[in-house]
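Undergrad: Scrolling down, you'll hit the structures one after another.
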Structure 1
Amino acid sequence: MRKKRGPFLIGILGGVASGKSAAASFFAEMGAERVDADAISTEVIARPEIRNALGLKFGKGIFDAGGAVNRGRLAEAAFGTGEEGVRILNEIMHPPIMALVQERISRSAGTAALVLDLPLLLEKGLARMCDLLVFVDAPEEKRISFAAARGWAPGEIRRREAFQASLAEKKKAAEIAIKNDKSLDELRLAVQNTWRIRVRPHLSTIPDS
């Protein structure tokens, strides 16, 4: 039986472009509060000090006509230079992102369940905080299709995954794997079943604040 105070933490694992955010959104439909890395990154990247630091390291080419950071150009500049570029990007972005993640977790004491939609969940040690780790298992051809729909160049998935834990490590760390090899409705159904069987029974054990 779960004893700890606070929300039931659900961590989403999976490969790049596997449908992790879609799965997280379906957990949110079931009642979990979502901590979304994309939304947090957008908030952080708009800070003047972060924007200036990124410009100094990666050049003016990362900015759009209005002076905002274009995330596609930033990714190209960082990942295109290999390990060093990714290291610099992480040094600038990860501390404020992780601070906001921790802040939102700490502010969620009255929330029944929280789903963490964070790409480096395993690498940053946040997986250890989770009550349930869910691996979104999508075949490579579907992930390639997702990536193409985002406008990514061929090979972008492999390039990004080179800086993450392997799929095997993520799958091994997870307690349950959800297939994302068909429609979004079937992914939603798999999330609903996971919620009913693996999450809902624990929610009543959370003591009142």
Structure 2
Amino acid sequence: MLSALMLAAALSGTRLSPLDDAIEHFRSVETYQVTLHSSRAGGEDRIRYAYRKPGFVRMDFIRPHAGAVLVYSPLTQRVRLWPRGAGRFPELSLSPNNPLIRSPGGQTVDKSDVGALFDNVRTLLAQGEAEVRGEADLAGRSALHLVVSGAAGAAVDGVHRYELWLDTSSRFPLKVISRDRQDAIIETVTMEALQINPPLAQTLFDPEAE
């Protein structure tokens, strides 16, 4: 698949840009659902994540905080959090910047989707460089390994280098490793049970309507 992409680029006279290709593919994505497994120094998270344009997000926590549900609406720009399950008391209404719901790395739910990831990678690349390291097999799926590094000393939200494994069919990231200026791993995220453009009803993001 990689050689075919390179050949197509050579024949068309254009420079192969896997990142631009992935961003272009993501523009056609209206919804996606995935199980996120995040590991970093000091802990691990496992979350069932659902996204619907123009920015609705739902997180069902598996580990830690099993059973907790978090929903973000771009219309209200507020986060609704049910620590004991959707629709169950108590319910909290929070700003996305509230420290209670920010990730250990400072990420906010309103900037947690794949589009936001691509924005960060593209910003880092603006004065950096990208390297294609070939194809790899991730749980039976073919993925293109891409490394994007910022210029000397440059970082976006503390990240100096991203390693991405992009599905060769959908161009969707299947695994992402972020590294700091010292090349230490900040976080490793794998995406399992990925579904692109599943029929996600609006009620999924409004649990009281279920």
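Undergrad: For distance in nm of label points 7 Å out along Cα→Cβ at positions 31 and 55, the calculated result is 4.7, so let me know which of 1, 2 that is. If you can, show how the numbers build up before the last one.
TA: Values: 1: 4.7; 2: 2.0.
Source structure for this number: 1.
Undergrad: Could I ask something else about it? Between 1, 2, which one scores greatest on Cα Rg over 2.2 N^0.38 Å, for residues 127-166 alone? Mind showing how you got there, number by number?
TA: Values: 1: 1.43; 2: 1.34.
Max of Cα Rg over 2.2 N^0.38 Å, for residues 127-166 alone: 1.
Undergrad: Upon calculation of FRET efficiency 1/(1 + (r/R0)^6) of positions 79 and 143 (r between Cβ atoms, R0 = 35 Å, to 0.05) from the atomic coordinates, which of the structures 1, 2 produces 1.00?
TA: On the way: 1: 1.00; 2: 0.65.
Structure 1 accounts for this read-out.
Undergrad: For relative contact order in percent (Cα under 8 Å, 6 or more apart), which of the structures 1, 2 scores highest?
TA: Working: 1: 40; 2: 20.
Across 1, 2, relative contact order in percent (Cα under 8 Å, 6 or more apart) peaks for 1.
Undergrad: Comparing structures 1, 2 by mean count of other Cβ atoms within 10 Å over residues 63-70, which one has the largest value?
TA: Working: 1: 11.9; 2: 15.0.
By mean count of other Cβ atoms within 10 Å over residues 63-70, the leading structure of 1, 2 is 2.
Undergrad: Which structure, out of 1, 2, was helix-only ellipticity at 222 nm (-39500 (n - 2.57) for each DSSP H run of 4 or more, over all residues; to 500) calculated from, if the result is -14000?
TA: Details: 1: -14000; 2: -4500.
Considering all the candidates, the number was obtained from 1.
Read the figures in this text as sums done on the coordinates, not as results from a lab. What you are looking at is a predicted structure, and each value in this text was computed from that prediction instead of being measured. Cβ atoms are built from the backbone, for glycine too; each structure is taken alone.
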